[in-house]
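So, here's a batch of structures to check.
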Structure 1
Amino acid sequence: MTRNTLSTATVHGPVIQTGSVSTLTFQPVALQGATPDPESWPTAGDIDPVAFGVRPADRVPGYPALPPYVLRDRDADLVSALSQARSDGGLVLVLGEPFAGKSRTALEGMAEELADFRVYAPARGADLRGLPTLLHGRPERYALWLDDLDGHLGDTDGGLEPRMLAQLTALRVVVLATMREDAYDACRRDDRGRVLDLAQTVELAREWRSAERERLRLNYGADPRLAEAARSAGPEGVPAYLTLSPRLQGEWWRARRADRHPRGHALVRAALDLARCGLTGPLPMDLLLKVHEGYAEVTGMERESAEDARAWAVERRYGLLRLLDRVTGDTWRAAPILVEAAGRHEELPDVPGPVWGCALEAARTDAAYDYGEIAAKARVAFQRAADAGDTSALHNLGLLADSLGEGDEAEHWFRRAAEAGEPQSVGRLGRMLAERGEDRAAEPFLETAAEAGDTEAATLLGKLLRKRAARWLKAGMEGGSGEAAHLFGDLQLGRGDVDDAFDSYLRAVDAGYAPVAASMARVNQIWNDNESATVWLRRAADAGDVWASAVLAEYVRKENHTEPRRVETVDRALDDIHYGAERGRALDATNLGVLLEERDRADEARPWYLKGYELGDAYGAFRLAELHKKEGDKAEAAAWYRKAAALGHPGARRALGEAPQPESSGTEPAG
């Protein structure tokens with residue numbers, strides 16, 4: 001057994017035993033996180049602020065990542081502190097709230113006061129203990145940049161602490177740092193914060209003072225983002241406005257996806273689009289809810305409630321800004337950041353036509369807005385959409401012109417839209433023509449629109465056709481047509497002209513037009529002349545009128561359960577009908593027979609039935625057939641049924657077995 005030992009050393013780790021070693025080569029090990037050669041450090045005048053921690057603003061083609069720097073009121077204090085540190089070394093700390101612009105202000109001050117210094121920016125938590133040794137004896141001047149200083153403090157892990165700061169100060173190294181107020185307060189409560197007592201501290205406010213805003217106003221022409229900030233930045237301050245703009249835009253735009261907040265996205269877009277239309281004031285939530293439902297391209301809205309969408313939209317982002325800002329009560333506006341950036345958003349669609357419609361309606365009813373100004377913007381948008389082939393924009397141009405009283409212009413656009421196949425424009429054009437009395441020109445447009453489901457067009461077309469029908473039915477009546485007189489009377493009765501309708505019906509009676517019976521019954525019902533109404537109902541029912549049959553049955557039922565008719569009522573009806581019968585009205589002659597038969601005076605009725613038949617009333621023959629049927633004379637009854645059928649009486653044809661379908665006057669029985 002062999003035992004291997006070392007007589008003069010203790011070794012921790014593996015040992016290689018060999019007889020002899022002629023050559024040993026040692027390879028240097030690279031240290032992780034080793035400080036780069038100071039000669040490679042950039043000078044303060046050449047550093048890229050974004051690379052050193054400044055958050056970029058919204059990207060604008062043709063402009064750098066950051067807009068020009070606008071002087072802050074505390075810049076002079078910072079430069080003074082840096083000037084002293086340039087002479088003596090030491091720690092200068094820029095302190096402020098999040099998004100106050102600390103990093104940008106600190107780096108601008110360093111570029112001005114320490115332009116020739118080489119700058120080292122270690123990673124958060126980097127070991128700085130070797131830095132004094134590395135810089136010792138070098139002729140150049142150096143600065144240490146510690147953005148968010150709380151990530152670089154520490155006594156035992158190589159962070160900045162009083163002894164290390166003393167070593168760096170002895171080398172006249174300037175340590176420039178930034179820190180948030182909440183982190184500063186937290187660090188002051190533990191040992192890591194001891195080094196903060198050695199700092200020259202410059203506090204930077206987030207909200208800009210009036211002098212700072214005035215400098216911004218004088219310089220914003222150099223960059224459109226500064227112009228936007230000058231117009232729209234509020235208490236959050238200009239740096240926060242510039243920094244958060246791309247973040248809020250991105251969050252809102254990505255929320256349109258179905259698995260995120262599609263309804264919330266649409267709700268904010270409603271406010272944004274209305275602002276793009278010119279409605280920059282407070283917007284009622286009801287209006288936003290109405291508008292947001294129209295974004296058909298936003299899918300998945302049914303998965304998010306309106307309450308959840310609203311909560312998401314008004315949530316404060318980064319402790320500062322919301323996507324929807326409350327104005328007063330339940331009125332809101334889109335965040336100015338979104339409104340200002342909308343013009344640069346390449347994917348954001350144009351404002352849809354229906355949203356423009358809502359905006360125009362709101363502007364019309366709200367004195368806070370200039371309707372003409374909103375309308376001018378809408379015209380430009382509609383014209384652009386029409387030029388791109390959107391036929392609905394042609395219709396919108398017509399509506400807009402019509403709202404401004406530009407009748408000829410409106411008709412021009414409606415015609416173009418109608419020719420392009422817009423059904424709503426067809427109906428609108430028809431209505432315009434009808435309103436100025438061009439009924440015949442309007443009718444084909446209204447008919448096309450009505451066939452496409454436009455109920456207003458269908459209604460107006462019906463009215464125009466009724467008007468035209470009345471004209472020609474009256475002409476037919478004047479020419480002696482009983483049917484025309486009947487139909488014209490129905491039109492008059494429909495609009496409440498009872499007396500005129502009765503006169504027209506009498507002309508139908510004079511012409512021997514039997515189908516007028518149900519209409520005559522209605523007029524007598526209106527006048528409460530039930531005796532005369534019953535006679536006409538009997539005639540209509542015997543001709544197969546379903547409505548008349550039902551009403552007549554109800555009359556009979558009531559008659560059987562009430563006191564007998566008053567003699568004067570019956571006598572008046574007899575007198576009225578007798579008057580017409582004596583003057584040769586065939587229908588009145590037969591009707592007189594019906595009234596007499598109902599009074600059990602069949603023998604007196606028979607000659608009036610015969611007279612009615614001889615005057616051309618088929619119902620007179622039918623009633624004679626019915627009398628013979630009651631008397632059991634089937635042969636004579638059949639003969640009279642044939643005479644009535646020959647004159648076209650439906651009841652007679654039915655009695656003979658031809659069985660035509662019962663006809664209705666078109667009115668349902670009451671009760």
Structure 2
Amino acid sequence: MLITDRYYREDPVYGLSSLPSFINPFPAGFTYEIKVIKAMTRKWLESGARLHPRDENWLQDGMMVYLLQQYNQTYYPNLKIAGKLSNIWGIRGFNITQLDFNDQYNFLYLNTARLNLDQSITTRSDSLVKYNQQLGIINKAAIGLKYLQDYSGNNSVDQTIKEFYQKNKLKLSHVSDFKTILESKNTKDIDWFFKDYITKYTRMDWKIKRVKNIGDSVKVFLKNKSDRDLPIALYSLDKDSIVEKIWIDHVVEDTVITLSRKRANRISLNYEKLIPEFTMHDNYKTLKGFDQNRPIEFRLFKDIEDPERAQVFLMPDLGFNVYDGVTVGARFSNGTLLPKPFRYTIKPIYGLNSNKVIGSVGLSYTHNLEKHDESIYFVRYGVSANRFSYADDLLYRRASAWLNLGFRPKDLRSNKRSFLTFRNVLVDRDRDPANPVNEPDYNVFSINYNNQDRNFKRYFSYNAGVEVSSRFSKATFRTQWRKLFKDNRQLNIRFFSGAFLHNETQNDGNFFSFALDRPTDYLFDYNYYGRSDESGFFSQQLIIAEGGFKSQLETPYANQFISTVNTSYSIWKYVFAYADVGVVKNRNTPLAGVYDSGLRLNLLQDYFEVYLPIYSSNGWEVGQGDYDQRVRFILTLDLNTLTGLFTRRWY
């Protein structure tokens with residue numbers, strides 16, 4: 001059997017293949033060994049039965065990963081996913097480092113289920129999203145074979161794979177042939193595997209509703225939280241040891257099972273994680289003492305879920321703004337490495353300059369709608385509140401409530417998405433005696449529709465919204481188009497238009513007006529470091545919103561109407577030329593045309609960019625004595641935002 005490096009790289013061991021050479025937490029030779037074993041197993045299976053490459057290839061891929069799991073379990077039964085790192089102090093405390101090496105397959109599959117991107121195993125390979133095609137569905141199929149093996153109580157899956165290979169070597173075969181052999185080696189009914197497990201994509205989820213002790217027995221009340229008709233394993237436990245294990249073929253509403261208590265002090269569903277269950281936090285019940293089924297546990301830094309505990313993660317938080325100075329504090333959250341429906345974040349922090357306690361709190365819940373034939377795929381709602389300084393010795397307090405609906409096409413491979421958001425924002429600001437305002441506190445209700453098609457080579461999105469408050473209402477429209485050419489040059493075009501439907505704030509300044517280059521951000525959505533600064537370094541911070549201009553012109557606001565076009569084109573590597581043009585209309589003044597142009601240094605897109613103005617409605621800007629004050633920049637100092645650099649996903 002000839003195995004080449006090129007052949008292996010066509011289907012590598014994900015995770016191991018991305019480790020740098022100087023990191024090797026596994027036993028000597030393990031990395032090379034597992035790569036060779038996977039390539040050999042794939043080659044062996046390909047030389048056997050010929051399955052339809054689009055409709056039935058899941059079986060071959062699933063058998064490959066299943067055999068790889070069996071190999072690991074046989075020769076490396078105690079190997080952890082982090083290898084030798086799982087024994088190092090400071091690292092071994094993380095739950096993820098204590099996962100067995102084979103647990104990664106469940107974890108990688110559940111990622112798509114939690115993101116509402118799951119698809120059935122029998123989905124044609126050319127209809128799978130990229131992640132499912134390369135990881136999700138393959139792992140789901142392998143987990144299913146292991147699940148089936150345990151349920152059968154014998155080595156029927158191992159024997160079936162061997163016989164299927166021998167009988168169908170170099171023959172055109174089908175999944176039905178595999179099923180026939182498998183059924184011949186089982187005394188149990190395994191139709192559920194072919195009629196449900198591989199054909200449905202909705203979540204698999206069960207719960208223990210309650211338990212009732214009756215003498216030396218216990219009644220367990222179970223509930224199936226999904227539409228799946230699959231067997232589930234029920235366990236009685238003595239601490240972490242299995243006392244009894246039984247398989248229940250059908251769990252419906254109010255299913256009651258009676259177990260012997262024996263030495264058991266806990267009852268659990270799916271204790272060995274044989275089934276890739278959507279959530280397991282309601283799978284445990286205690287039989288003794290206070291009904292504390294999931295004690296609270298505080299942990300430093302984000303980790304994977306522990307279904308037996310209610311986890312609170314503590315993350316250090318470091319930030320900055322001109323008025324609070326450096327901010328230090330902590331972020332308490334229930335957010336784990338896998339997405340979850342209910343999320344909360346509590347962030348108390350302290351401003352070293354303002355000497356004030358500030359921070360934020362947020363709660364949200366996501367209902368994922370799993371039916372692929374429906375356009376709406378999630379409903380998310382939540383509330384949030386925050387308190388920060390908006391000027392020296394002046395605080396603002398913002399409370400908001402929102403509802404967000406997500407839409408997508410039936411073809412999950414499409415990057416098209418649209419979102420409809422309803423939001424209400426209440427803002428309360430400290431009064432500034434030196435600069436009084438007529439309405440320091442206000443309430444704004446908004447409806448926003450966003451449509452996007454995020455592709456690497458061509459990106460397109462548009463956004464339409466309406467804002468209503470007691471003294472003004474406005475409508476906006478924004479669209480953005482980006483094209484990446486074959487020579488790696490990039491063209492960006494952005495259009496924005498906004499108009500007041502009514503405005504009673506025109507005599508009170510420009511706080512609620514449209515901005516040409518620096519939005520006032522009266523809803524406190526943007527991360528300004530010096531939002532009230534009118535001069536100095538932080539007044540030059542640029543956030544591309546509303547007018548999107550870079551030069552500070554003589555007419556920076558519009559209290560009636562604004563329309564602008566922003567363009568940029570790459571000249572060389574990270575150097576772009578930009579040009580903006582637009583019109584602004586203010587009350588009692590004629591329509592004014594404006595423009596600017598210059599160079600954009602795209603050092604790290606959306607995180608660190610510098611804009612050097614050259615020519616604008618102000619005339620030539622290069623060579624002016626205050627040119628350093630005309631330069632604009634995009635800069636991200638927030639650590640949580642910077643993590644976005646490392647968490648960009650591909651689906």
Structure 3
Amino acid sequence: RRVLKSLDRSVSPCDNFYNYACGGWMKSNPLPDGKSRWGTFNSLWEHNQAIMKHLLENSTLNSTSQAEHKAQWYYQACMNEKKIEELQAQPLLDIITKLGGWSLGQAGNQENFQETLRSVAADYLASPFFSVYISTDSKNSNSNIIQVDQSGLGMPSRDFYLNQTTHGKILTAYLDYMVELGLLLEVKDPQSLMQQVLDFEVSLANITVPQEERRDEELIYKKMSVQELQTLAPVIDWLPLLSSIFYPVELNDSEPVVVYAKEYLQKVSQLINSTQKSVLKNYMIWKVVRKTSYNLDKRFRDAEEKFVTVMLGTTKTCSNRWKTCVTDTDIMLGFSLGALFVRATYAEDSKKIADAMISEIKASFEANLKHTKWMDEETKKAAKEKADAIYDMIGYPKFIMDPEELDKSFRDYQVVPDLYFQNVLEFYNFSARVIADQLRKTPNRDQWSMTPPSVNAYYSPTKNEIVFPAGILQTPFYGRDHPQALNFGGIGVVMGHELTHAFDDQGREYDKDGNLRSWWKNSSVEAFKRQAECMVEQYSNYSINSEPVNGRQTLGENIADNGGLKAAYHAYESWVSKNGEEPTLPTVNLTNRQLFFIGFAQVWCSVRTPEGSHEGLITDPHSPSMYRVIGTVANSADFARSFNCPPGSPMNPLKKCHVW
């Protein structure tokens with residue numbers, strides 16, 4: 001059995017449960033070429049990709065849905081490498097010309113900064129300097145509102161720009177990549193031009209607020225009118241900019257906007273003011289290049305892969321073009337591709353099974369809530385109401401199974417079967433209109449932020465809902481023929497995790513209707529912070545290659561991991577008390593309770609390059625896989641009991657942290 005092969009029985013489960021549960025898996029799963037990480041999630045995604053490839057290449061698709069055909073055409077254009085190679089850099093050179101061309105900083109060249117910014121932000125959805133989008137208003141969750149936030153870096157985190165000693169190699173590789181693209185895009189002196197753009201990105205990184213300091217949304221949410229935004233960051237002509245981005249919606253100065261980076265916008269306004277116009281121009285063009293160049297010929301992809309190799313430590317490889325195209329089709333047209341995927345793979349009763357499991361886990365979570373010692377009764381009552389109100393979405397959003405509805409949602413998107421780059425641009429245009437159309441409307445439950453084939457799940461605080469796409473509702477997370485111990489330890493823990501997000505350091509600030517407001521008594525807020533601080537400290541003591549985990553940045557996910565495991569374990573206990581003990585697996589010599597914890601741990605078996613681990617520690621709100629297992633079981637008395645771990649052993653420390 002898969003479960004047994006993954007174990008390493010030479011390790012005691014009480015010394016290092018991750019190595020015990022995953023040691024065998026790690027031995028038989030060396031990192032595949034070209035990957036910086038490999039684990040359960042990746043291998044299931046590859047399985048899903050193969051299914052999608054088959055569906056997209058099926059020439060006898062007898063679908064009545066235009067949208068499904070559009071997904072196929074999009075994929076075909078992406079696979080048409082001959083045409084892509086033929087066009088070379090031309091499609092992007094045309095855009096650069098449209099934007100007025102690279103600027104070589106001639107004297108007296110007062111280029112029109114506002115006009116370029118409008119085009120780059122509205123036509124190409126690049127986010128120079130800051131990002132502008134439409135999303136649910138956190139303080140009025142039944143309405144969508146314009147939001148503005150910090151953005152604009154070409155690398156995944158500000159840290160890559162600032163800590164020159166650690167990241168010198170990566171900065172050099174990034175500059176080389178910029179210069180190489182500059183050469184391919186006919187820049188006269190790419191070295192000095194790109195160096196100036198990079199220096200500007202470094203200045204942006206300097207004023208960018210680190211993620212861990214942005215976790216308290218109550219503190220960073222600022223609602224203002226466009227007029228007030230104009231005063232806050234005067235260097236930008238905000239009304240014309242927003243009107244271009246959200247064309248054809250009519251806006252005026254009193255339109256409300258939520259700003260999540262007030263100080264940043266003040267500083268970026270000053271930075272723009274004090275920067276040469278030509279540098280700003282080139283930076284904005286670079287943003288478009290960075291966003292779209294991977295869709296050009298092989299020279300552009302090779303340049304990007306060379307940079308990623310340095311950043312993530314992967315070995316150079318010829319990755320399959322079809323995988324790139326499947327993933328890209330999923331990103332762009334994932335809901336029509338999702339309709340094909342769901343019909344091919346998803347059993348209709350999966351929803352019923354998942355619903356039943358979620359109810360069990362919700363019941364356990366609420367039982368745990370009742371016994372929470374640090375919370376006052378009144379807040380508990382409100383918390384129970386919030387848990388009761390959590391809405392669950394399983395498999396796929398309903399509209400994709402109705403060809404008419406599906407076609408309506410993609411009606412205004414035109415695909416040509418052989419011009420890939422044009423399809424991508426056309427999609428930016430199309431999605432900008434779709435986004436603009438959301439303004440001031442009520443958010444819609446059928447609008448998911450993940451596509452059905454995704455191997456993932458999420459909690460949305462403004463909708464107070466948990467979402468489990470079809471892609472994750474399969475082996476190894478769930479299997480109808482699996483023992484329930486493994487199902488509760490797999491998908492059950494994922495469900496508990498998403499549910500607990502409603503009560504983590506960020507989710508807890510939203511009430512049952514998805515509004516950001518203080519609904520806790522002060523004494524309970526203080527107590528919550530004390531409990532959470534224990535976890536911040538616990539995880540900050542962990543490290544990978546002697547680099548510490550950031551216990552603040554990962555707090556929300558760690559709270560969800562711990563609460564999720566506990567809720568799923570108690571749900572399994574209650575399932576057993578209703579249905580009786582399951583037979584134990586033959587020849588395994590493990591109890592079902594032990595199997596539950598092993599199933600949980602094996603979801604997180606993974607291997608990673610040192611560079612990939614470093615990137616994760618900097619950017620990822622989740623702890624590294626090993627600590628998602630160790631940190632969680634070390635806080636679990638149920639675990640210690642199941643494996644008879646002596647008090648004080650590494651996996652059963654005397655000091656334990658509990659939030660939920």
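Please treat every number below as a calculation from the coordinates, not as lab data. Source: prediction; values computed, not measured. Cβ atoms are built from the backbone, for glycine too; each structure is taken alone.
Can you spot which of 1, 2, 3 the value 5.5 was calculated from, given it is distance in nm of label points 7 Å out along Cα→Cβ at positions 427 and 523?
Derived from the structure labelled 3.
Among the shown structures 1, 2, 3, from which was the value 29.1 of mean projected area of the Cα convex hull in nm² calculated? Intermediate values should be presented prior to the final figure.
Details: 1: 63.8; 2: 35.1; 3: 29.1.
This value belongs to structure 3.
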